[in-house]
Structure 1
Amino acid sequence: MKSEIVSQEGNILKVRATIEAQDFQKALNTVVGELSRKANIKGFRKGRVPRNIIEMYFGREGIYSEALEKVIPSAMSEIVEEYDLNLITEPQVDLEGEVEEGKPVTAVFTFEVRPEVVLPELSSLVVEKPVVEVTDAMVEAAIEQIRQHHSELRPVSDRSSKEGDSVSVEYTTLLLEEGTENAPSSPQTATIQLDSESLRAELKNALTDKNIGDEESVEFTVEEEHPDPAIAGKTLRYSLKIKEILERILPELDETFIRKYSQDKIVDFEGFKKDVTDRIAEQIRHDTKNATESNALSKLRESADVVVPETLVERQVKAMKEEETEQIKKQFNVSMEEYLEKNGINPETFEQSIKERAVRTVRQTLVLEALADERTIEVNEQDIDAEIKSLSDYLKSEPDRIRSLLFKDRERMTDFLHRIRMNKAIALLMSEITVKEVPVGTSAEGIEIQAENKPE
C-alpha cells in the first residue's frame with residue numbers, strides 16, 4: 001500500500017492511500033468464498049456456487065462493499081502506525097473513483113488526531129505555596145471540636161433554654177399558599193441545636209429562653225434557591241412545642257477521657273495535645289499540597305500552546321451533564337430541567353458553565369498527556385501495586401479483589417492506568433517548577449481533626 005499526506009489543518013489530517021489491486025482481489029475472493037459456503041441456493045451445494053450466481057444473488061456492489069470492509073481497516077491501521085497517529089475520533093473514509101476488479105483502490109482517510117501541544121519550560125513556571133504554621137489557637141480550637149464531638153446531652157428542667165442547648169420539639173408544618181387550603185403535616189419530633197450555624201434565626205429566636213411545654217408558631221419564606229422544589233420560594237408555618245431541654249456537657253480532659261479517646265495510645269494531656277498538633281500539621285500539609293498542585297496545573301494549562309478540539313469538548317460536556325443529571329436525580333428526585341427552573345438557573349448559563357469547565361478539563365488532560373509523552377513516562381508494575389494498595393486502604397478491601405475487578409473490565413483498567421500516568425506527570429511537574437513559599441493567615445477555620453472512636 002502506498003500513502004501520502006494530502007493536507008493538515010490544525011488537528012485534522014487527510015491521507016490518500018492506494019490499496020494494491022492484488023490485495024483488493026484477494027479480499028474479493030475471500031468474500032465470494034464465504035458467501036458460497038453460506039448461501040443456500042437451490043440446485044447448488046454449499047461451497048460450490050459459481051461466482052456469477054453469487055453476484056446475481058448478492059449484487060456486485062454488495063460483494064465489493066464487503067471486500068472493502070476487509071481491506072479498509074487494514075489500510076487504516078497501516079496509516080496510523082506509519083504516521084504514528086493518536087486518534088481522538090473514528091476516521092472518515094472517502095473513495096476516489098470507481099471500484100473495479102483488477103484495479104487498485106484509492107481512498108482518502110480523514111483523521112482527527114490529538115493536537116500538538118507546545119509545553120513551556122517547567123522551571124519557568126512560578127507557583128505560590130501557602131505556608132501555614134500551627135498555632136496555639138488552632139490547637140485549642142481543635143481540642144474544643146473534639147470535646148464537642150464527645151459531649152453528652154443531659155435533660156434539664158429547672159431553667160429556660162439558652163445558647164448552647166439543644167431542644168427536643170414536637171412540630172407540624174403548614175405550607176401557606178394564597179388561595180389554597182392545606183392541612184398541616186402530621187406531628188413530628190426533632191432535636192434542634194440552638195447554636196447551629198445552619199439554624200434559621202426565626203427558629204432560634206422562637207426556641208431560646210423558653211420552658212418545657214411552651215408552644216410557639218413561626219412563619220418564614222424559604223429561599224428561591226432552596227434545593228427542594230416543593231418548598232422553594234414558599235412560606236412555611238412551624239407550630240412548635242418544647243418537649244425537653246438538653247444541656248451539652250463537655251468531657252473533662254482527664255486521663256480517663258484521653259485513654260478512651262486514643263484507645264490507650266495516649267496517657268496524658270501533653271501527649272494528647274501533641275497528637276492534636278500533629279493531626280493539624282498533617283491536615284495543613286495535605287491542604288497545602290493540593291493547593292500548590294492546583295496552582296501548578298493552572299499555570300501549566302494556561303502557559304501551554306494548544307488548540308482544544310471541539311470534538312473532545314463536546315464529549316466532556318456530555319459526560320459532565322450525564323453525571324450531574326444523575327446526581328440531581330439521586331439527591332432531589334427531579335430532572336435537570338426541573339432543578340434549573342426551580343432554582344432560577346438560566347439553562348444557557350448552565351450550559352456555558354459546563355462548557356467552560358469542560359474546556360479546562362480537556363485542555364489540562366491534553367497538556368499532561370503531552371508532558372507524559374515528552375518525558376516518556378510509563379506505568380510499571382510497582383506503580384500499579386502502589387495504587388492498588390492505596391485503593392485497598394481507602395476502600396478497606398483486599399488488594400487481590402481490587403486487582404481482579406480491574407483486570408476484568410478493560411475500560412476501567414484503561415482509566416486506572418491513565419490516572420496513574422497522569423499522577424506521575426503531576427509529580428514530575430511539581431519536581432521541576434519553581435515554588436515560592438508565601439506565609440498566609442493562621443486561622444483555625446476549616447481545620448478539622450478526625451476523632452478516634454467515641455468513648456463509651
Structure 2
Amino acid sequence: MTASNDLLGQLAESAPRHLEELVEWLRIPSVSSDSSRVNEVKQAATWVADKLKRAGLSVEILPTQGHPMVYAESPKIEGAPVVLVYGHYDVQPVEPLDEWVNGPFEPTIRDGNLYARGATDDKGQVLTHVQSVCDWLASRQPLPLQVKFLIEGEEEVGSENLERMLPELAEKLACDCVVISDSGQYSDGQPAITYGLRGIATYELSIDGPSQDLHSGSFGGAVMNPAIALCQLLGSMVDEQGRVQIPGYYDKVRELNSDEREQWAGLPQNDSEFASAIGVDQLFGEKGYTTDERRWARPTFDINGLTSGHQGEGVKTIIPASAKAKFSFRLVPDQDPREVTTAVQQHIEDHCPDGVRWNLEADHGAPGMLAATDSRFVHAANRAIESAFGVLPVLIREGGSIPIVTRFQEVLGCDCLLLGWGLSDDNAHSPNEKFRVEDYHRGIRASAILWDEIGKLN
C-alpha cells in the first residue's frame with residue numbers, strides 16, 4: 001500500500017479523534033523536573049505506550065534511573081528501510097503561572113491554536129508520527145518500512161539516562177535514519193527541514209559573602225555585596241554587542257560558509273515582523289551577522305535566572321548574604337562543552353571580586369549538530385512535506401538544542417532528519433504554549449506520506 005487517496009482520506013476523517021487524543025495527552029502534567037510529578041510523568045508514558053500497543057505495535061516501557069522511556073516497533077520488513085522516530089513526552093515547568101490565559105494543563109482552542117504546555121514541545125509534534133503509523137496499520141495494510149519509536153521522559157532535563165543507556169540500546173534502536181519533530185517551520189506557511197542545531201552548556205553560579213543578611217546602612221561600604229559581585233561577574237562575560245568575553249571561547253567556532261550565507265540571505269526574513277511577534281521594539285546581537293545567522297550559527301551567552309536578597313513586597317535595605325545565577329551558552333559545531341566549562345571557571349577565578357566566595361556547578365552540556373543536506377532521506381522528506389503543506393521546504397539550522405541527536409549520529413551511525421511542524425511564536429518554554437491545529441493535521445499527513453517516500457528508497 002502507498003499513501004493513497006484512501007489513506008489520506010482516512011486521516012482527514014480521523015482528524016477530530018486525532019485532536020481529541022492530543023488534548024487528552026496534554027492534560028497530563030508530565031513536568032520531568034518536578035519531583036512531585038513523578039506519577040504524572042509515568043502516566044504520560046503509559047498513555048502513549050497504550051496507544052501504540054492498541055495499534056498493534058510491539059511495545060516496551062524501558063525503566064531508567066529517572067523517568068521511563070517508551071519503545072515500540074512495527075513489524076520488520078525484509079530489505080526495507082528502518083526509521084526510528086524520537087520524541088519526548090515530558091514538558092517544561094509552567095511558571096509564571098499567572099501569565100497563562102487558561103491553565104497550562106487545561107488544553108484550550110482559540111483562533112485555530114491549541115494552547116497547553118507541551119502542545120508543540122513535544123507532545124503535539126511527536127504524536128503526528130504516532131497517529132500516522134497507527135492509522136496506516138488500522139488500514140490493515142503493511143507499512144512499506146519498519147518504524148521504531150523511542151519516546152523519552154527526560155529531554156527537558158538533559159536526556160542524561162538515555163545518553164548513558166544508548167550504547168546498550170544500540171542494537172534495539174538500529175536504523176537507517178532517525179526522524180525527529182521537535183523544531184519548527186521557518187515561518188508561517190514556509191515549512192523547513194532542519195540540518196543543524198546549536199549545542200548547550202548550562203551552569204549555576206553561587207556567590208557567598210557575609211554569614212547572614214546585613215543592614216545596608218550599618219555595613220554598606222564595609223563589605224562586598226554578593227549581588228553586586230554576581231552582577232560584575234556576569235557582566236564581564238559578555239560585551240554590549242552580545243559577544244562573549246571569555247578567553248578562548250571562539251577558538252573552535254566553525255564559521256559559516258559563503259553558500260550557507262547566500263542561501264539564508266534569500267529566505268524571507270523580516271526583522272521588524274520578527275521583533276513584533278516576540279514583543280520587542282528592536283532586535284539585538286553580534287554585529288556582522290544577520291538575525292538568522294546569529295540565532296542559528298553563532299554561539300551565545302544568556303542569563304536564565306537571578307536570585308538574591310529581598311523578593312517580597314516593600315523595601316528591605318539589606319546586603320544579601322548570597323546571590324545566585326543560572327546561565328547558559330548556546331554552542332556551535334566544534335565547540336566542546338567541557339572546554340567551555342574549564343574556560344568559564346578560569347574566567348570567574350580571574351574576575352571574582354575580593355571579599356566573596358564563588359561556586360560553579362555545571363549542569364548539562366552537549367555539542368552542536370550538523371546533518372547531511374543532500375541525503376536520500378532529505379529528498380524523501382522534501383517530497384512528503386511539499387505534498388502535505390503545498391510548499392517545498394527550505395533548509396535551515398535552528399538555535400535550540402536537542403542534545404541526544406549528536407549521540408544518535410555517533411552511536412547508531414545513522415542519518416538524522418529534523419522535521420518541525422511548529423511556528424516560532426508557539427511559545428515553547430513560555431506561558432501560553434500553543435500548536436496550530438491545522439499544522440498538527442498537516443504534520444500527520446506529511447508523516448504518512450514520508451513513510452511511503454522512504455519505503456520507495458530500497
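Structure summary
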{"quantity": "At a computed 67 (percent of Cα pairs over 16 Å apart, for residues 326-405 alone), which of 1, 2", "calculated": "2"}
{"quantity": "Cα Rg over 2.2 N^0.38 Å from the coordinates reads 1.51; which among 1, 2", "calculated": "1"}
{"quantity": "Answer label among 1, 2 for the case where Cα extents along the principal axes in Å, for residues 22-165 alone, calculated from the coordinates, equals 106, 54, 21", "calculated": "1"}
{"quantity": "When distance in nm of label points 7 Å out along Cα→Cβ at positions 262 and 278 is computed for each of 1, 2, the largest belongs to", "calculated": "2"}
{"quantity": "Of the structures 1, 2, the one that 19 was derived from, the read-out being relative contact order in percent (Cα under 8 Å, 6 or more apart)", "calculated": "1"}
{"quantity": "Mean count of other Cβ atoms within 10 Å over residues 198-205 derived as 12.2 - corresponding label from 1, 2", "calculated": "1"}
{"quantity": "Test item: helix-only ellipticity at 222 nm (-39500 (n - 2.57) for each DSSP H run of 4 or more, over all residues; to 500) calculated as -16000, pick one of 1, 2", "calculated": "1"}
{"quantity": "Structures 1, 2, by Cα Rg over 2.2 N^0.38 Å, for residues 118-381 alone: label with the highest value", "calculated": "1"}
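Values in this text are rule-based calculations from the coordinates and carry no lab data. If you're wondering where the values come from, they're calculated on a predicted model, not measured in any experiment. Cβ atoms are built from the backbone, for glycine too; each structure is taken alone.
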